[in-house]
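K.L.:
Multiple structures follow.
Every number in this text was worked out from the coordinates using simple rules, so none of it is lab data. Not measured: the values here are computed from a predicted model. Cβ atoms are built from the backbone, for glycine too; each structure is taken alone.
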Structure I
Amino acid sequence: MATPIDIGILLYPNVTQLDATGPAQVLSRVPGATLHMIWKTRDPVPTDAGFSIVPTTTFADCPDLDVICVPGGGGQVELMTDPETLDFLRKQAAGARYVTSVCTGSLVLGAAGLLKGYRSACHWAWRDMLKDFGAIPVAERVVRDRNRISGGGVTAGIDFGLTVAAELAGEEIAKSIQLVLEYDPQPPFDSGSPEKAGAERVARLRERLAPLLASRGKANKEAAARMQ
């Protein structure tokens, strides 16, 4: 009989759904795993894709977790200075086997004081913001530093999930999950990173992201100042 494993994924308004559902799809197949989709209430949480996800538990009712995961998304900006969420993450991180994130979820972990001195991944557009929290940004798909495991932007959450699955249940189980999900990426375009996309395309995208860059930068500085 598999050892029970409690895995929690944070939800919040305007979360990037694939940051949460990619790892959820993988980790739900780990033997013994119980997946908890967590928010302050059990009301449906709107995602940035135009549909909502219904939480399975609340901060108050959530059990002690073996794995806590924070996904990214535009709503992450509000979380940076949200004491209730940050306190919940600190409490869970204190006893968790693995403290994890996908995309800009790593910035939330940083705001909670959970990444100081740790190497971490993040979406390429916001990666350098990790420095505000004493973290070490790394341009890799998945980064492991002690019991911190982080995924890069959005689709990296599936690679991240398989990495965590291997940590929890062994490489053979993780490979079997990959096969069941038929995760064999063959993208039609080779434009999935700044290095491959080219300087001109990256510059255009950075221009489009400028308003979010400004709001994220402001929230980062405010959150970092509270940690002083």
Structure II
Amino acid sequence: MLRTLNPKTFVWDGPYADYTPLSDDLPWCLIPEKKITVEDVKYVLSSHYQGTPYDPYLSYGDKSMKGAYRSIGVNRTDFLSVIQMRADKKDDCRAIEWVAFCSNAFNTLLPFYADVETTPEYLSNTDKTVSTDNFYWTSRLIATMADASYKNSLFHIERYQGHVMAKSHELIAKYDNRLENVTDPKERMEIKKEANEAVAQMAKEESLNTLEKVLSELTNQMKNAYSRSDA
């Protein structure tokens, strides 16, 4: 976390690093070098020491310390929530709750207006039956397949996360603009419900698209493959 939010405050890498994962005297708190975004919070909570010799997915260089330390974004994560409070908005749309399911290294956040009585079915219909009809199980399937085909699937995950975050900001901005001109509480509630459904629909399309891509990558790595054409 310190390395990500304060990259220039100390020397974090190399033989003369001020602090390493072995340090017992890490600063208790620091003022970040820039304003923190939702993306920054997500990146920190997704950390698996990427860009360092401790990355469990390291595929080059000295691998002697690969996976030596516990990642923040561990596979046992089932849920992440980030509350964004926007001081420039009215009380009933000031809070945006960003949510994600499963391992943070492979998932993506979705924004929803708070203070809404219903949750889109794509997020609320989760049970013990594995299904691509809900965000939880689709997120878990993507994560498991991408983990098993990390080298080939990483760019699919990065595009997935980038697309969803960009489209999420676009949708929230669109519905914020609509809310600016509406005063009736019931109508405002309906607009927020519509916005949440739009986010869920976008997430479903992006998630299924990404699932197909990582499934294809993993299929190509099956052990019963053959180097010549099967035809």
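K.L.:
For structures I, II, calculate mean count of other Cβ atoms within 10 Å over residues 67-74 and state which one comes out highest. Write out the running numbers ahead of the final one.
P.N.:
On the way: I: 26.9; II: 15.1.
For this comparison of mean count of other Cβ atoms within 10 Å over residues 67-74, the top structure is I.
K.L.:
Same structure, new question: When distance in nm of label points 7 Å out along Cα→Cβ at positions 19 and 219 is compared over structures I, II, which one is greatest? Don't skip to the end; give the middle numbers.
P.N.:
Working: I: 0.8; II: 4.6.
When distance in nm of label points 7 Å out along Cα→Cβ at positions 19 and 219 is calculated for I, II, structure II comes out on top.
K.L.:
If mean count of other Cβ atoms within 10 Å over residues 43-50 comes out at 18.9 when worked out from the coordinates, which of I, II was used?
P.N.:
On the way: I: 15.6; II: 18.9.
Among I, II, the structure yielding 18.9 for mean count of other Cβ atoms within 10 Å over residues 43-50 is II.
K.L.:
For the read-out Cα extents along the principal axes in Å, a value of 62, 59, 28 was computed from one structure; give its label from I, II.
P.N.:
Values: I: 53, 42, 36; II: 62, 59, 28.
Of the structures listed, the value fits II.
K.L.:
Quick one: mean count of other Cβ atoms within 10 Å over residues 147-154 came out at 16.5 when computed from one of I, II, so which one is it? All intermediate terms of the calculation are to be shown ahead of the outcome.
P.N.:
Details: I: 24.4; II: 16.5.
So the calculation was done on II.
K.L.:
To test your reading of the models, identify which of I, II gives 46 for percent of Cα pairs over 20 Å apart, for residues 51-186 alone when calculated. Each step should come with its number before you reach the end.
P.N.:
Numbers: I: 46; II: 57.
Value 46 for percent of Cα pairs over 20 Å apart, for residues 51-186 alone corresponds to I out of I, II.
K.L.:
Which of the displayed structures (I, II) returns the greatest value of relative contact order in percent (Cα under 8 Å, 6 or more apart) on calculation?
P.N.:
Working: I: 19; II: 15.
The structure with the largest value is I.
K.L.:
Let me ask another. For mean count of other Cβ atoms within 10 Å over residues 107-114, the calculated result is 23.1, so let me know which of I, II that is.
P.N.:
So the calculation was done on II.
K.L.:
With helix-only ellipticity at 222 nm (-39500 (n - 2.57) for each DSSP H run of 4 or more, over all residues; to 500) derived from the coordinates and found to be -11500, which of I, II does the value describe?
P.N.:
Working: I: -11500; II: -14000.
Comparing all candidates, it corresponds to I.
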